[in-house]
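Read the figures in this text as sums done on the coordinates, not as results from a lab. Since the structure is predicted, the reported quantities are computational estimates derived from the model, not experimental observations. Cβ atoms are built from the backbone, for glycine too; each structure is taken alone.
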Structure 1
Amino acid sequence: MRKIQFLPAVIALAVFFSPVAVPQLFDLPSLPEPWLYGNVLITRQAAESSQMPVSFSHWSHRARYTCRVCHFELGFVMKANETEITEKANQNGEYCGACHNDEISFGHGKENCTRCHNDGWDGSRQRFKMLDHLPKAPFGNQIDWVQALDLGLINPVQSILEDDYEPMEFKRELDIDANWSLISPALFPHDKHMAWLDCGDCHPGIFNVKKKTTRNFEMRYILEGKFCGVCHLNVAFPLDDCKACHPGMTQ
């Protein structure tokens with residue numbers, strides 16, 4: 001993955017007063033167009049079954065369901081193509097089949113095959129326009145999903161297994177010191193994440209609190225897809241949005 005590029009102290013001082021320049025310190029992954037950000041091409045079973053890969057759009061599902069529904073209740077692994085999804089499992093109501101059953105959403109009949117097995121992003125650009133009313137953000141999908149939720153503009157389902165499910169209230173905020181003295185601490189608000197995720201999505205697999213893996217909480221590891229990079233490289237707002245995590249950085 002991409003490595004950190006260290007700059008001389010004079011340039012670093014300039015960066016401190018201009019957070020827009022901070023992404024230039026790192027070789028960040030290039031961003032696709034907003035309607036493509038968060039899209040996944042599922043190829044795990046495609047070669048074996050002679051089917052075209054499945055295209056999955058996170059943003060189209062995110063407006064309807066929280067992350068915990070798929071990644072906690074339905075057992076989708078956070079990393080693409082690591083979940084053993086099969087058509088048989090779907091037909092039995094697992095994975096995609098929990099909702100794509102002709103009751104909640106379109107089912108697995110032959111007439112619907114190309115809606116998922118299209119080897120690309122068929123229709124995504126046009127469907128993305130349906131989200132134009134949501135608050136804007138500078139990067140990623142260019143949608144402020146947290147604000148959209150706070151304003152009630154979206155009301156994603158929190159659980160498909162418990163009718164009376166309520167997210168656990170946990171409002172602790174963590175100040176995480178940056179390795180560079182000129183960069184302000186990162187702020188981690190549990191409540192903003194709890195609105196979308198389950199504790200089990202992050203702990204202990206991604207953040208092992210008992211082993212205190214967060215002591216190695218460095219940008220170089222995040223850029224390798226570890227820790228925050230599990231989501232904030234691919235689906236949640238990308239690392240280009242420095243102030244979203246480091247609010248103390250000056251404009």
Structure 2
Amino acid sequence: MKVGLVSISFRHLTPEQVISHSVNAGIGTIEWGSDSHLPETDLENAKKIAQQTKDAGLNMVSYGSYYKLGKDMDIVPYLETAKALGTSIIRIWAGTRGSEKVTEDERKRLVAETVAVCNKASEYGITICFEYHPNTLTDNYQSALRLMQEVDLPNCRLYWQPNYNKSQEENLTALKTVLPYVDVIHVFYWNEARDQLPLAGGQEVWRQFLEIAKEKPHIHYLLEFVPEDHEKHLPEEAAVFQKLMQEVL
């Protein structure tokens with residue numbers, strides 16, 4: 001198992017540069033983002049990036065879309081792009097408001113949209129994974145778990161990432177609770193001020209997360225938010241987390 005990379009970590013780089021830096025850092029997989037490197041409206045670009053990624057010996061774990069529930073968006077272009085890319089996971093967003101601000105009627109509409117999206121995705125053999133993120137229905141583990149139970153479809157899954165405004169115990173509880181639904185984990189280390197810190201200083205934090213997540217051996221781990229958003233830090237970040245994975249998983 002090799003650690004992967006979220007391409008939006010380096011929006012300032014071209015896809016070719018992202019691939020090159022990934023290879024040099026020992027990265028194994030890439031999640032290509034739809035907002036910069038791989039727009040959902042450009043199938044030829046998707047095919048080109050797919051071939052370049054494969055030629056470099058890298059896998060494509062997912063398509064990181066910015067499809068958001070409740071915005072009257074069309075999932076089909078994202079499905080077609082993921083198909084062209086050759087990946088079976090699309091990341092989407094569970095709305096644009098926090099779970100406590102969403103009424104029960106609004107929530108029912110978002111759940112119904114999710115069911116429709118997942119049913120359409122099943123025609124493509126694609127799994128829909130929700131970003132685990134503030135200001136969405138997956139802003140905490142209680143609401144995220146409820147969403148999975150409300151949708152209740154095999155191709156509706158979750159990403160997970162720590163919330164550094166919460167305590168370590170709260171994050172551990174969150175991961176334990178939603179783990180049965182988690183396919184992808186975003187890896188980064190912040191303080192409460194959202195400073196992007198080196199993973200070397202957060203090894204014990206992440207060791208505890210990995211001890212929980214190792215129950216599911218097929219989770220994908222993707223680096224995101226490297227210090228300074230600079231590619232020069234990627235080799236060290238990848239090496240630190242790769243070592244942790246080898247020790248724990």
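Comparing relative contact order in percent (Cα under 8 Å, 6 or more apart) across structures 1, 2, which is largest? Before the final figure, lay out each step's value.
Numbers: 1: 26; 2: 19.
When relative contact order in percent (Cα under 8 Å, 6 or more apart) is computed for each of 1, 2, structure 1 gives the biggest number.
Given -13000 as the derived value for helix-only ellipticity at 222 nm (-39500 (n - 2.57) for each DSSP H run of 4 or more, over all residues; to 500), which of the supplied structures 1, 2 does it correspond to?
So the calculation was done on 2.
One of 1, 2 was used to compute distance in nm of label points 7 Å out along Cα→Cβ at positions 68 and 228, and the result was 2.2. Which label is that?
This value belongs to structure 1.
Suppose FRET efficiency 1/(1 + (r/R0)^6) of positions 124 and 180 (r between Cβ atoms, R0 = 41 Å, to 0.05) works out to 0.95; of 1, 2, which structure was it derived from?
2
Quick check: 33 is what I get for percent of Cα pairs over 27 Å apart, calculated from one of 1, 2. Which structure matches?
Here the read-out was taken from 2.
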